[in-house]
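Readers should treat all values here as calculations from the given coordinates under stated rules, not as data from a laboratory. Note that the coordinates shown come from a computational prediction; the quantities given were computed from them, not determined experimentally. Cβ atoms are built from the backbone, for glycine too; each structure is taken alone.
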Structure 1
């Protein structure tokens, strides 16, 4: 079944993408949650016109994302966490803490939903990388280090 995504859906596609999914997934999850709509011919025509008109704006957004990506490539974020004697963290470090550290240390505001950490959470001190989804074509690696306090 073809659907048009109304917003970004992780591991599926980005807003205004035309994707093919199983009928049950579309009818039971994507459409009721408002993530997608059925791709009937009239909606496909509207989508094509919208994409054509958005071409100029999209280029500007992509260039801004590339500038932000250049800034992120050169920095390493340090995140303090309470640890035990073995180096294990009490709790975990997640995308929210990374976003807060970026804002505090470098003044960069990035939505926490755009930061993807391998395994979703970090439970030990050390150096890690995360992927930041700034744009569907721009996904820089962000280096961060979790240090004990």
Structure 2
């Protein structure tokens, strides 16, 4: 176990996640759930002949939804003085290049800041999603989490 104070010593340290493949079934399920259905996401035959990618591409919001998975694989050490960490949003997101469905992806995550705010701390991370096929990232983002501290009984 670590603490928020110890986490501050890891600012600037990069973590690399395990690889994950986003399948056509995942893309189709995301489209059905969110309404983000387009031919270039969901029609494999059409996409092979009508797009520059030669196949379907993953929705940007589906990629963002996998940030939690990337952060947890490999598992992060629990913080002893934190009750929970919740998504607090993004300061920046850029979809730099499309991700072809079925491509293996991983995340490079760097802790940028631990901002102590009393009952909670705000954690800021740089995240880059990369594939085996590209030398530069597909998605870059600055992701923010809110770490709710454990209360100490009086």
message: Given a value of -6000 for helix-only ellipticity at 222 nm (-39500 (n - 2.57) for each DSSP H run of 4 or more, over all residues; to 500), calculated from one of 1, 2, which structure does it belong to?
response: 2
field: If mean count of other Cβ atoms within 10 Å over residues 22-29 is computed and equals 15.9, the structure in 1, 2
entry: 2
Top of 1, 2 by relative contact order in percent (Cα under 8 Å, 6 or more apart), largest first: 2
message: By the measure distance in nm of label points 7 Å out along Cα→Cβ at positions 38 and 70, tell me the structure among 1, 2 with the highest figure.
response: 1
- prompt: Which one of 1, 2 has FRET efficiency 1/(1 + (r/R0)^6) of positions 46 and 126 (r between Cβ atoms, R0 = 35 Å, to 0.05), as calculated from the coordinates, equal to 0.45?
  reply: 2
field: Parent structure of the calculated result 22, 35, 19, 16, 8, 0, given that P(r) over Cα pairs in 10 Å bins from 0, in percent, for residues 6-61 alone is the read-out and 1, 2 the choices
entry: 2
field: Answer label among 1, 2 for the case where Rg/Rh (Cα atoms, Kirkwood Rh), calculated from the coordinates, equals 1.08
entry: 1
